[in-house]
Structure 1
Amino acid sequence: MSGHVHIVGGGLAGLSAAVELAGGSERVSVYEAGPACGGRARSYLDRQLGCRIDNGNHLLLSGNPAVYRYLGLIGARETLVGPKRPVFPFVDLADRLRWTLDLSRGRVPLWVLSRRRRVPGMRLAELRGLLALMEATPDMVVSDCLQPGSLARRLLEPFAISVLNTMPDTGSAALLGAVVKESLARGGRNCLPRFPAVGLSESFVDPALDHLAVLKAEVRTGSRVSAVEMVDGSVAALHLGNERIALGPEDTVIMAVPAPVASGLLADLPGFSAPDEFESILNVHFLLPQAPVLTGGLALARFIGVVGGISEWVFARDRILSVTVSAANRYATRDLDELAAIIWNEVRAAIDPAATAPLPLAMPPLRIVREKRATFAATVQQDRLRPGTRTMAPNLLLAGDWTATGLPATIEGAIRSGHAAAQAVHARRGTSGRPK
């Protein structure tokens, strides 16, 4: 007798679980509260700019196994593009210095021996900071591990802020170390930068919805679960406004909503915990009159890391220059127009030396997107609050980048959590899942 899996939340965690389960013995339904699936990784038509943009910038790596498994299942592996070499261009605005981090393709880090390929001014002794991160205990913060010097200031601290979305003096060293182990420690072949050729929805959402439709999975947008009805320690029903969806004995619920939503719906669930402190991300999208012609490492990578300013990453996407500012709670009281003006000047300083023509002096049309609760604060204390996949209710599972994935709140972590929830469904039912 087959069961019915009810997936609450149509972000990447929920879609990942649905993709893993659809087409098997289970009936699958996805309930998304908003008008479109994708959560924090989707694209939309911005009426102010008159073009389609992503709601956030995400830099992926070739060594993200869950991402590539998911894209393979939905037939979208080829929609990620990027340079053929593990190159990361940077600019230090304070020192007016530019360089391209050019990693070795293999595990042996020969790049650290070349002044042309490594961070300017770094000393080899500073590499102890990387080793300390990989050996960090759960109670350590990033700043505990770093060695003073150029490697920390020009690479590891910016890397920590963008990966953890949390400042190094409070960010979990163990979480950052987990990312280092899966990227830098495995060599440049696992560090090739990757991003969607068109947009996040075109890579991660639309192909998944097409895949689920073919496999007869149900996806309901505009369907907010307002309550979870519990009886004798198990989920008895889901309430969507006035609609009550009763669960049978073989049915399962996967709660794949953001942490604050899960906390509200599962407040009475014994043993439940979730992160309750969050960090924001600020994205600024500038629309240029024409696409800039780029040269050097920037032309190869199509993005540049920025040190010594408010901006952190600038992505060049045809006529759009998109800027990401992570751990943006520190700028919460700043005027957005003032921030945008500063960021535009930083973008000009970062792009102009690598472009065949300078960018306009006047700030072009723009869209500012501030996600106030973009991720949980990746601190030692908040990491301890992250729950596992299983709960005290036998028919209730959890998914989301805020669950205990062993990684910070990333696309890779979100997709892994959905996969883990799908595996738990199969384990509960004694069925086999998709092959690896």
Structure 2
Amino acid sequence: MKFFGTDGFRGEANKSLTVEHAYKVGRFLGWYYGRDRKCKVVIGKDTRRSSYMFEYALAAGITASGADAYMLHVTTTPSVSYVVRTEGFDCGIMISASHNPYYDNGIKVLGSKGEKLEDSVLEQVEDYLTGKIPELPLAQRDEIGVTVDFAMGRNRYIGYLISLATRSFKDVKVGLDCANGSAWMIAKTVFDALGARTYVINNAPDGLNINTNCGSTHIEGLQKFVRDKGLDVGFAFDGDADRCLAVDENGNVVDGDLILYICGTYLKECGELENNTIVTTVMSNLGLYKALDEAGIDYVKTPVGDKYVYESMAANGYKIGGEQSGHIIFSKFATTGDGILTSIMLMEVMLNKKTTLSKLSAPVKIYPQLVKNVKVLDKEAVLKDPDVGFCVQSVQDELQDDGRILVRKSGTEPVIRVMVEAKALPECEAYCGRVIDVMKKKGHCAG
């Protein structure tokens, strides 16, 4: 597809993603779901300055097509998913570019079950955006839609999160990095209600500081905060709070792979790990797989993207899956990654096992991992080049069971990603360099 990738329609605001795009997305969705009835669409947004602009454009398109637009205002992506599937909405829209800088934005569309909208409908949205579908009829007179303030939906989501905890967080010192994004009004409320001694950073959004040197993509700030304050644990979210990375009591990062191990092994102990399987992506660390083998747990590898993780989970009844980046899905409670839910689940394991996060993650020995992004002229040509393939295979033969190499194309950029895991970082550098040198010699690299 031209506009929609694995995580929605994303681009720089008013450059590659414009108000005209947003208006037309709203027009199509309002018409598509309202062909035989009055339909309802719920909209949430993160704290980017441009999110307000896109919110009004989407609402104008939706109501012009005769549907009603319900406004959650600033909220998280998983809250939109929750509201869609529990309040009877036809679809939901989240305005966010996740962990990207403030000048980017995105439109994520969720179906009536709170899952990412199926490609067949998104392809029709694209056909409308590109003029392949003729102009849609405008609603007239009393058929014109209305906008409805629906902040109560966000409050119900907060109540739902609080209800999931089975133990009090009393006296646990918790640090939260809200990335100056969607979590800033929700995460502290949840942890305070559960009794934690909550310490928060990066919770003063100004429209321009979302993800700026903070949150899950810049976790070093939370690491220092946890160490300086002597906290028991810390959680870092991204701009729309569908990701969570943790920091243990020593200030060490607990990434998505470690979270999958901690929560997956706990579910197994409780007899709740369906089919004894955890869903990962191809980017998960070799150390995770070795630890899961040791624990007697099976795993599935999907392409990168929480969309693909959830598709595998839904098709096979798996209970937990996610990405190294912190998109973790607990299918018993949600249909998408949820950063605040993930932090609650980690707290549950810590409290029920009466131990620290560092001890829970200790069995996983993470291998050094290096990813090189190489701009290329033709991604498919690189992947089909026999010389590149021969080099990749020779690297894997040398690594054997002590590492791995993965060469894949980016879904959103003219980039090939070369990832190597090995016992030491210099080995990763050398092996990555060997493959990239072949790509250069064959004339694949741009610039």
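Taking distance in nm of label points 7 Å out along Cα→Cβ at positions 367 and 391 as the criterion, which structure among 1, 2 has the greatest value?
1
For distance in nm of label points 7 Å out along Cα→Cβ at positions 63 and 327, the highest value in the series 1, 2 is held by structure 2. The maximum of distance in nm of label points 7 Å out along Cα→Cβ at positions 167 and 247 over structures 1, 2, that is, the highest value, falls on 1. Identify the structure, out of 1, 2, from whose coordinates Cα Rg over 2.2 N^0.38 Å, for residues 143-182 alone was calculated to give 1.03. The structure behind it is 1. From 1, 2, which structure was mean count of other Cβ atoms within 10 Å over residues 31-38 = 19.2 calculated on? That value comes from structure 1. For mean count of other Cβ atoms within 10 Å over residues 15-22, the highest value in the series 1, 2 is held by structure 1.
Ranked by mean count of other Cβ atoms within 10 Å over residues 47-54, structures 1, 2 are topped by 2, which has the highest value.
Structures 1, 2 were shown, and relative contact order in percent (Cα under 8 Å, 6 or more apart) at 12 was computed from 2. Here distance in nm of label points 7 Å out along Cα→Cβ at positions 87 and 255 was calculated and came to 3.6; which of the structures 1, 2 was it taken from? The read-out was computed on structure 2.
Upon calculation of distance in nm of label points 7 Å out along Cα→Cβ at positions 111 and 207 from the atomic coordinates, which of the structures 1, 2 produces 2.6? Structure of origin is 1. For the read-out helix-only ellipticity at 222 nm (-39500 (n - 2.57) for each DSSP H run of 4 or more, over all residues; to 500), a value of -12000 was computed from one structure; give its label from 1, 2. Label of the originating structure: 2.
Where a number appears in this text, it was derived from the coordinates with a stated rule and is not lab data. All figures in this text were calculated on a predicted structure; none of them were measured in a lab. Cβ atoms are built from the backbone, for glycine too; each structure is taken alone.
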